[in-house]
Structure I
């Protein structure tokens, strides 16, 4: 049985615990042994009802992991006691654990992850992998040197529609991939809400970047998974809303922040395969939500969101096609035990990588590459030229993040 400690008992915790419940319901041999948060009450909030700490209200739009309902570990795991800690270093010294999952704010990822790696623990880190590319490189290198699994909790890789889209492409239904387009603006947190009600997301020294980093790593992971490695990026990055606010139930402003990181990006990408792409995203935008569904064009047709559209006009639901045509082996590979919950799938992949002594699908190196492509958006806009992702990943281009690295001594 693999024993896991969870560090960071904040708003993303319910989504991960629902994933663990799915795994234990499928008799996956894993148990949560420890919960750790800076305030012991936050750890107890997720252990049991008997601890008496009231749950937080979910936030965000329907379908967002932050909107998952509260859940307690003891709701689904009652055969193993769960210890609570207010210091991850104490947890590493005392808890009987093989692995750690880190759900803390991004500015603490590298410090906690490196401590866990050096303690010989396997580590899964919530996205983004680290605050800077340099910090992520250090995490990846130390994990490889010490022979522990390091992964990034990039749940988009495990979305059913993303995995099915990957299968459609690999089966050649749209021919050779040529182009990918998409984007959105004016959504749930627009025009000027504090995103996820956490103001640190709008400050450089705490978040690294804004939408470029928080959403960019999701975007680039999907693009790379579906269309291949990204060679270079050209972009415009901007702060459209100079002040963001949080209001109470009566509409009164209870918090405000002046962002020094972006809320909007427009990017053009070239892939190593020759595929070209364009994407935009914004947490700003007044009056109307604009959405261009992810559309992947190939030499024989395209995939627009959840529809395969061929040159002869035939339109097919990709989920139906997958269910009818994919082999049982493919279905088991993409959705072991029939699981469709992305959080459960990413955790199961982490556990299997540990047992099998291999990298995760969403390995630390994958997370590093996602982060480098995201920072390339910022560097390209600052330099007003196209930037190669390799140059950002290697540190040859690092002007923007140098300030952050100096601040944290990275």
Structure II
């Protein structure tokens, strides 16, 4: 059931403007570490300002942030980055935060082509569709003329894809709220938990010699096959008892090797190998504990050469801790009911195996979940796209949820 005020807000949703905003956002190629991250944040600040909300648009102090002991890491170089927060309503703690990241991974499709009710292009799914829906929800609340009893906050952030710089900076600046919804693509599910992930780097030593006398040397590649077997055993062990929110996955805590580099000459036995990969962090598992489990598994490999010539393990890049909505928090039931009240079936509630900014808000004591248009299977993909009807439905869900949490 919806109230008169809620119906007024829903009636004020402007579908055409939401689609136009999404097109504008996608056509800004805001790849992590490029100047377009600054451009897209300026666009967000201007759009929020045009809606009449107060805007905090600030240049991030990268030196201070990256030297913070709790900094989550960064995988690209930046010499400039900006934050953007919009606040609708009077002073006080926001009753709800909408969060959306506006950075994207590299790609070459930024034309925002629309065909048969689907928009194609980098960022459509992950996650500018969600950001456009957020803006549409805020615009509808403003247009309806209702007055919120608690402020509504919008956090647009950069750097999510490579560690979480933008969300970390926003929280460090003091922006908080009673609850947070992140508009990540969730394929119509509500996601109250994210497993985490770490990037590992292995340096495997060998002993070089001419390939014709290879028995005099030790191939770092051959030794890596021993390590790979141990990593596969570790992955199997860490997936024996998955968290209840992750039991729908074939692998709740995957471990994969993404790059391998070895050797400098075809007829030389390689004396050095570097492998990098992704290591899944279990829900509720501290990052230091996860690292130790991995390092112990590598150090414990039963191999005479590796015992005397240990593998070097390091942890470059972003550190994605896990995050979970507290049991019984009303944000979950509120969101599920709002999805139903805006015309969709009751959404499935499940966890996700990837890291996101959810863990940063959760670590700050802000109950947080994800619900947004698009399917993560198409995020980062060559065929990335979002169904526009899902974006428009998300805008209605966000508008109604904001009125209920803040009104």
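Remarks
- In this comparison of I, II, the computed figure 0.60 for FRET efficiency 1/(1 + (r/R0)^6) of positions 86 and 382 (r between Cβ atoms, R0 = 35 Å, to 0.05) is attributed to II.
- At a computed 13.3 (mean projected area of the Cα convex hull in nm², for residues 6-189 alone), which of I, II: I
- Computed 20 for relative contact order in percent (Cα under 8 Å, 6 or more apart) - originating structure among I, II: I
- If Rg and Dmax of the Cα atoms in Å is computed and equals 21.0, 64, the structure in I, II: I
Coordinate-derived values only; no laboratory data. Here the structure is a predicted model, which is why all the values come from computation and not from measurement. Cβ atoms are built from the backbone, for glycine too; each structure is taken alone.
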